[in-house]
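Quick note: the coordinates plus some simple rules give every number you see, no bench work behind them. Owing to the predicted nature of the structure, the values given are computational and were not obtained by experimental measurement. Cβ atoms are built from the backbone, for glycine too; each structure is taken alone.
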Structure 1
Amino acid sequence: MDKAEIIRLLEQYIRGELKQDETAEKLSSLGLEEMGFATLDTDRYRRTGIPEVIYSEGKTAQQLADIAGRFYERGIPVLATRATREKYEAVLKQVPGAIYHDLARTIVYRAEKAQPAEKYIAVVSAGTSDMPVSEEAAVTAEFLGSRVERIYDVGVAGIHRLFNRIDLIRNASVVIVVAGMEGALASVIGGLVSSPVIGVPCSAGYGANFGGISALLAMLNSCAAGVSVVNIDNGFGAACQAHLIAKK
């Protein structure tokens, strides 16, 4: 529980909005809040620099809305990934001002807009079909407070497009590369930049892509130094790693 949250609770107690027992219980919760179907980790941002994020798939619209609403009440920024517009409509009833990003399939709410740093993360995608994963990475990084530059549709099939944007990529603190098909773009960029490169294998591709496995194996076998790899379609995980690197 961070200092700002403790102050909020004490102010609620002073205004009579919380009873003494309720205040004491919240102060002694050690960053946990039980909801029956979920246990919220309200202390995660203080510990790790990244607040708890809601993975929406598998949750009902009401469960998602209740979790998001509890974060909203506590003043915790809300990010829900893999969300549908139907679930967004449920969240919006409890989190006024929440925004839905269709392509990224994310729900975002911040009471205060994060102030992006001067340094930036480059999110690079091989093709337009990779954009949903690329946008999940970009929106997540921006939610966390990083500045993001998007460089899309610069895959190896027309590699001259990449060289047309290479200075913007080279000047990034971290480069996230999203690629399906054979996943070659991560290795190419890894051989051209001095920044850490995070490869995101994408499930976009024909049958022999095996739902992103061919791109995953290609990136894991990269001969370019400085390339790390996250799970298939995991734009969120890449953004968290990139943000923590850039913040240092």
Structure 2
Amino acid sequence: MAETTNKLFSFQGRVYLGDRGSNGKLINPVWVGDATLAVEMATETIEHNESFSGQRLPYGKMQKSKSANATLTLFEATPENLAVGLYAKRATLAPGSVTGEPLPSDLVADQVVVLDHGFVSNLEITANGGQPLVEGEHFRLERPEAGHVRILDLTGFTQPLQAAYEYAGIETFGIFSETPPERWLQMVGVNTLNNEPVVVDLFRVQFDPASNLPLHNEEFGSFELSGSALVDSMLANESELGGFGRLTLRSA
């Protein structure tokens, strides 16, 4: 008997999230960065036991449904990954400047004021009448990225105060501001035992939001996306594709 060929495997590769074109093909694939991917498949079945032998033995089994789920663990907080994980609408706001922003009245020493913008620089504060406050003596810009200003001493100044400053451009991700994203998921990988390529496609994946986004990390952070593979009715008509996805190897 001929010896069987070694078919051991250890896959690694790049994972891409893309869109499905109107022609049923992958378009605009974006690499998610360092990530791990697992696919879980299941069937729901109905079993029938016979009633003629007196022993109620298994006599038939019918598949009721099929399902496939993907678990994508992301180690990079790219804008695209955050948008998918947070169900977020991604917005880019241009840098700018502010003059005459009114601060709350009746401020007292050691109170923190939050400016209308973050990522602040060149902050100037003036009292009613135009008298300038001195940074480090009368106020301190404590958290420029959040626009936090601590009041130190207002002796001799008349309120309300006004702020003038510059702020940097930002990207924002409004949590749950977007409908659940549907993506074409593709892994372009290799069997690291023999360097043979492997490509895995899931044509339509509906992701749940990230179940946990760790904001304090002792080690490298990551977040997990779970998604359900949906049938692609266009590709389901092609017998070699199956409707859910495919695993592709180079022909021997």
**Prompt:** Computing distance in nm of label points 7 Å out along Cα→Cβ at positions 183 and 207 gives 0.3 for which of 1, 2?
**Reply:** 2
**Item:** Among 1, 2, structure where mean projected area of the Cα convex hull in nm² as derived comes to 14.4
**Value:** 1
**Prompt:** Upon calculation of mean count of other Cβ atoms within 10 Å over residues 135-142 from the atomic coordinates, which of the structures 1, 2 produces 14.8?
**Reply:** 2
**Message:** Starting from the value 22: which structure in 1, 2 was relative contact order in percent (Cα under 8 Å, 6 or more apart) calculated from?
**Reply:** 2
**Prompt:** Comparing structures 1, 2 by FRET efficiency 1/(1 + (r/R0)^6) of positions 47 and 79 (r between Cβ atoms, R0 = 30 Å, to 0.05), which one has the largest value?
**Reply:** 1
**Complete:** helix-only ellipticity at 222 nm (-39500 (n - 2.57) for each DSSP H run of 4 or more, over all residues; to 500), calculated, reads -1000; among 1, 2 the input was structure 2
